[in-house]
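Any read-out appearing in this document is the output of simple, stated calculations on the displayed coordinates, not a laboratory observation. Keep in mind that what you see is a predicted model, and the values were worked out from it rather than measured. Cβ atoms are built from the backbone, for glycine too; each structure is taken alone.
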Structure 1
Amino acid sequence: MPTLPRNNIVSVYHQVRTGNTEAWDSTAAYTGVVCCLAPTGTDVQPSVDVPAFQLFELFVYDTTVVLKAGDKVIDQNGTVYLLDGVPYVMSWRPLSYIRAMLHEVV
């Protein structure tokens, strides 16, 4: 079976909402998460009409990680991304991963 690409290590901070305010936990919910972080393909990029930020796809191969819309993801270089939408979880015996759409905070 081919090895899936792993090119980054990220930390995940959950979004916390209290009343009318939104913030992120000061402590990472997950650290040292090995993943693949890459720009989206041409099938996704042109369909989103927001040119102000770059869209990325995140593939996490540890399906015990919990990702939610609005979570903040910081890679090993300190680049900050926000998770958009609901992550897709593929849980199949030979292949399991979490796929999520991120946008880079600029």
Structure 2
Amino acid sequence: MKTYFNPVENNIKRLRLDIFSALERGNYKDYKKAVHAHATECVKHFDEAMEASKNMGKYTVPLFSTRGIKMAKIWFLNLFRRKSADEKLLQKLSIDRRLREKFNM
């Protein structure tokens, strides 16, 4: 367990919580802004972002509830959204990292 204060890691966690809070509220505009801000921060500090993501918990919601329907609406709209360059780069970096870990490269 880390005993020092890491502002980058805490900022990434805060941005991740902003994504989840926008999902819960069903606010698509805030969700887009939060996802874009999270991606830009994670691309700048990729290693710290991977450490922060390991410490984040899982979040489950029943689909046929008010929050579940709001989250499904945002998920559907997100399928057809244009992704920013940082979001695409973050996805490529994370896939490369998973492959390196899987094959021990």
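Could you figure out which one of 1, 2 the value 41, 31, 24 for Cα extents along the principal axes in Å was computed from?
Numbers: 1: 47, 32, 25; 2: 41, 31, 24.
Clearly, the read-out refers to 2.
If distance in nm of label points 7 Å out along Cα→Cβ at positions 39 and 63 computes to 2.6, which of 1, 2 did it come from?
The read-out was computed on structure 2.
Taking relative contact order in percent (Cα under 8 Å, 6 or more apart) from the coordinates of each of 1, 2, which one would give 31?
The read-out comes from structure 2.
helix-only ellipticity at 222 nm (-39500 (n - 2.57) for each DSSP H run of 4 or more, over all residues; to 500) was computed and gave 0; which structure, 1, 2, did it come from?
1
Supply the structure label, taken from 1, 2, corresponding to FRET efficiency 1/(1 + (r/R0)^6) of positions 23 and 95 (r between Cβ atoms, R0 = 30 Å, to 0.05) with the calculated value 0.85.
Structure of origin is 2.
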